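See the structures that follow.
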Structure 1
Amino acid sequence: MKTKAIEQTVKIGEPVFRNKKILVVDDIQKWLDVSRENLKYYGCEDIITAENPETAYIKYTRQKPEIILTDINFDTENLEDVQGCYLIKKLRDEKYQNPIVAMSSLTGNIKQKTFDFGADFFINKKDFIEEFDNFVSWYKLNKKE
């Protein structure tokens with residue numbers, strides 16, 4: 001179900017991400033695929049993927065994406081693992097000023113934790129489609145061009 005705010009700020013399928021290079025970081029193929037399909041739906045054709053923060057950082061340094069979407073937890077055995085937060089912090093420490101979107105199925109204070117590390121937006125994977133649309137609206141309102 002779409003909210004009025006989304007309907008007013010972005011048309012469904014509008015090419016908001018046309019000509020943008022976007023890096024998606026997740027260790028689960030399903031989430032890489034879901035993210036890729038949603039980005040394509042909104043016009044992105046240059047999508048880089050990485051399965052872990054280390055590979056993501058290498059791809060970031062070489063390819064300079066304009067937006068980064070990253071999972072937070074890369075260890076399903078350890079729910080306290082928040083490697084994605086450390087990737088966000090490392091990017092911010094290096095003065096990366098473009099949007100960073102944290103994504104997670106974790107609950108509790110994880111959303112605030114991602115903002116504390118420097119994320120600009122948070123997507124709860126349990127409500128991915130609605131939250132992704134919210135991100136698109138946020139991006140459209142906040143992009144610097």
Structure 2
Amino acid sequence: MIRQFLNGMVTRSVVVHVSPQRAWRKLSDIANLPKWIVGIKKCVITSKKRKGVGATRLITFQDGSLIEEQIVIWNSPKSFSYLVTGETIHFRAYFATLSIKPLGKNLTKITWSGYIGTNNVTRSKFKKAISKYDLLYKSSLPRLKSLIEK
């Protein structure tokens with residue numbers, strides 16, 4: 001089996017029936033992940049900053065695994081980007097952006113895009129990783145929609 005360094009993107013969107021400002025208030029609460037991302041048990045802010053560039057969070061998954069993330073771009077009230085940091089990363093790189101696009105007075109599109117760069121893996125293992133993240137995004141965004149529209 002040939003091993004190689006591979007990379008790819010996962011992008012999913014959802015339309016919510018609220019104003020962009022209301023969507024941003026919920027989306028920019030970077031510690032509320034357990035309320036909408038499937039498989040997350042707990043999310044704790046580990047920096048003095050609760051929002052914006054430099055804010056960090058520690059995420060605990062249902063299986064007990066941990067990852068650290070740091071906000072690296074903050075374009076309030078339109079988007080923010082984060083990357084996985086620390087020893088717990090299973091990839092060479094993971095960088096993601098959550099963004100908001102107004103579609104009308106009370107209609108907003110939220111897009112979640114993630115870049116995944118692998119360590120030395122087979123193409124089959126890489127495709128499984130991409131599929132896993134695609135399923136995560138696909139199953140989590142409807143939960144985000146429910147949270148925002150409440």
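Bear in mind these aren't lab numbers, they're just calculated from the coordinates by the rules spelled out. Treat the numbers as computed from the prediction; the structure is a model and nothing was measured. Cβ atoms are built from the backbone, for glycine too; each structure is taken alone.
Observations
- With distance in nm of label points 7 Å out along Cα→Cβ at positions 101 and 133 derived as 2.0, matching label from 1, 2: 2
- When Rg/Rh (Cα atoms, Kirkwood Rh) is calculated for each of structures 1, 2, structure 2 comes out greatest.
- Looking across 1, 2, the calculation of relative contact order in percent (Cα under 8 Å, 6 or more apart) that yields 34 traces back to 2.
- Value -8000, calculated as helix-only ellipticity at 222 nm (-39500 (n - 2.57) for each DSSP H run of 4 or more, over all residues; to 500), assigned to which of 1, 2: 2
- Which of 1, 2 yields 18.2 [mean count of other Cβ atoms within 10 Å over residues 21-28, calculated]: 2
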